[in-house]
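Structures for review follow.
Read-outs throughout are calculated quantities, based only on the coordinates presented, and are distinct from any laboratory measurement. Remember, predicted model here, so these are calculated numbers, not experimental data. Cβ atoms are built from the backbone, for glycine too; each structure is taken alone.
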Structure I
Amino acid sequence: MKNAAKVTLATSAIFFAASAAAQEPDRAHLSLVAGYKTAFTCSAHFNAGRSIEEIAGDELHRIYSGYREAMAELPDAEFHGISVNATPDGEEPANYFRAVSVTYDENEPPRYAVWRPHLGCVQLPTYATQWAAIHVPMIDLEAPELGPSDLWPEGDAIPTTFFADTPQGYNLAGVVADAFDRMTYGEGTETTAVIVVENGKIVAEKYRDGISMTTPQRTWSVAKSIASSIIGAAVKEGVIDVSDRAALSAWEAPADPRRDITIENLLHMSSGLTSPHAGNRTDDVYFGGARVVDHAITNRLVAEPGTRWRYANNDTMAAMRALREKIDDDDAYLRFPFERLLHKIGMRHTFLETDWNGDFILSSQVWTTARDLARLGLLYLNDGVWNGERVLPEDWNDYVATPAPAQPPATRSNGDPYPGYGAQWWLYDEKFGLPKGTYAARGNRGQYLMIIPERNVLIVRRGFDDGGGFALARFSADILAALPE
């Protein structure tokens, strides 16, 4: 009986301990969800000018399923003006910061995100106070100014001759309209913008209510293709070569086999680094206020570089970190994408966000407009030349669209074809009903830039999707069918 009593007491202790643990809030998870709300509220409001109601209905709706319950319990985000030395006349001093906070536990500090021009919002680390804002990276940069009459593609004015009233144009308008009906190209889809460019001209353009040609949205993984373009600009400038070793200082110990990882391995998603969880989920960096250098470059090798394809946000972030260490000047690094690429081609509504340590999170955290993505696509269709100036290396468009040595599976689990992979761009072909040589930038929630060189056509589609996703290949094929050969 004594032994039975001991077993009963031990079992009871385990039960009560488990019950207490079950009731204890998961602060680590709550801080991530609060970081999600903080980051998206900050970026959508200050980058895109969206209201709290619009953000709740779009950016904070249909989010990761594991975040939804906790998100519903969080209080409203709060807006702050953080000023270390306020000026007597009330004007904003140089060290004035716009910020957002979300409280997730009455016993813990709230999560903060701070907005900067060009660089958008940066999350402060968990447990940081608002005064840490004075240490976040910033740049002093003037974007080219254009007037309302400046024509596409440098400006936003569109000649009426772009939209020909023809049977083909009518069919095209019908296909574009179908993209907004939430059913034709996928149940649960929510299209916010579509642009079709043919031979450099916008031949179709449509926006959902509340979104305009100057409204940035988060690109999610379309940012990876922007990162590849920035690397391309650095190759053109002679700063870096894709065959170079990444040579990250964290990998340079003589016994470290990661020393052999090249920039090209990273662009091809074939670094060989371990990625034990889904490679598109790097929540600590995206929503936890963590640093790239603490999470994206610390994994060990599990395959020889260049021999295994594994989709991983970390490879993209590592490639950009390698560029930072090559430039070896933090201010020059933060200015480089704007001065050498974005502002050269008129991408003036694009924000490249960083961590609080000054590393670009270019696997996802870019906010840009549909038109700015169309400008990027047009640069690729023009072989990297803009207004007679070479911005990307010659044939960089072919390089990013060339299949990497290591490829994704040929088919999905249901037997449907799976796109191939180049250098941070996805590859499509006849299996998808599209011309050979088609390639695309793709991101979560339905962000797409499809480039079809054979037809000199590009298609931009933005959204807030849920469910199975938008049928990009079928939509693109329908667009091509509606255009005259």
Structure II
Amino acid sequence: MNYVFYDFETSGLNYYFDQPIQLAAKLVDENFNVIDKFDEKCRLRDGVIPSPIAMLITKTNLNQLNKEQSFYEFMDKVHTKFTSWSPAIFIGYNNINFDEKFLRSSFYQSLYAPYLTNTNKNSRADLFKMILALCNLNKSYLNIPTDSISGKRSLKLEKLSENNGIKHEFAHDAMSDVDATIGIANIIKSNEPEFWEHMIQFNNHNNVSEYVNENSLVILPPTTATGEYLPACFITSNPDNAKEMIFYNLNEDVSDDVINSRTRAIGGLFRNKTLKKVKSNDYPIFLKLEHMNSALKEKFIENKKTYIDRAKTIHSSSNFVMNINQYLVDQLADYQVDNRDYLAASEHVDEMLYNGFTGPSDWLKIEELKKINDAKELSKQLNFLQDKRLVELYKRKMFSDKKNMLTDDILIEHKKYISQKIFNEGEKLPWTTLGKARHELSKASNDERFKNMSDELTDITNYLNQIEKDFS
């Protein structure tokens, strides 16, 4: 299957309220030969205030960015390109925890189904998780950098590229990051093709589920550069969510106190890391004894009988498994209640990505709305959408790209919303306001990293002043 290597540059870190400003991607075959590529930028949506530090790090010229296509035109192109490249394995560097979240949120906010990368035979992988899996295995072909101050291994992409002779001229430029990611991936695949195939197989829930059911003992790789490789056995999946899988850390003794844990005590086993929760759809990686270096292999072989005996005890303890299941069901129910209450209280449709699925009739209605050329008729037809999130999202798209398709009342209402949002002086707001941006800009002016960027600091100041003028 082909791979899609991709990377976003964004206006900030909150995937609900910030947005992409650049996406670069390359479609490659199984041997990483480039088939097609994509590199586009877009301007910021009305009401999105960028993080000044993010703009300085990525060296983004906001005045130039303001001349780019709209966010919605940009996402139309992204959706068209990614759909044409499907089916494929979508992969980046820390994409599961960052780029993928921005991609889903951006599809949702631009009126597309958000789960393109793990539906219709597409799947997801993450090179950063691969590096975590092998960084302490002393692979001779991969030079893992060490921080000169802390002495700890550094897994930053730019340092990893530099240490392995991969050209990475413009760190934090999306296409440069894509090329660096492909370069690191190629080093692993060309030196240990079987290990690459082993790691890539965990790109979907079904493969993960099949693997853990066939292997009574697995090794969980570290989740940080200094973490441990843990022997573990699969216990159960959440009865209400099969993608939430539970493992027992076999370094821990299976005492009577553990086996007899009541439901209310199960949470403590998660907190002390006796039990480990793994999401099968977030590209977990499981290793085998043969993947370990000699020192780790010797340790695991020495304790293998103990691990097997502990796993047998756990699997024969039906009450323990039942109590874990009950804890998971209760925890999920509590989360759904709390999350529902939070979303119901929120006036921001941005945060409602996971608040239900849009039905097929609404997707058809969205296509019909595109054919309407009268503002009053559009306002009327929007009310027939069953998913009310789409009503607000469609108005935002029109406000950005076709203001003439909105009635005067809707225009005034949306301008008022943007004004209230960006001038808000609340302390714990999840988005960047003008006040927050100016405070961050003040800190940046005294930051050694930006001491030679006075022109850029001035440009950002002027950009913020213009936004204030436009919406005050």
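Annotations
- Ranked by FRET efficiency 1/(1 + (r/R0)^6) of positions 418 and 450 (r between Cβ atoms, R0 = 30 Å, to 0.05), structures I, II are topped by I, which has the highest value.
- With helix-only ellipticity at 222 nm (-39500 (n - 2.57) for each DSSP H run of 4 or more, over all residues; to 500) derived as -9000, matching label from I, II: I
- Taking Kirkwood radius over Cα pairs in Å as the criterion, the top structure among I, II is II, with the largest value.
- Mean count of other Cβ atoms within 10 Å over residues 74-81 - structure with the largest value, from I, II: II
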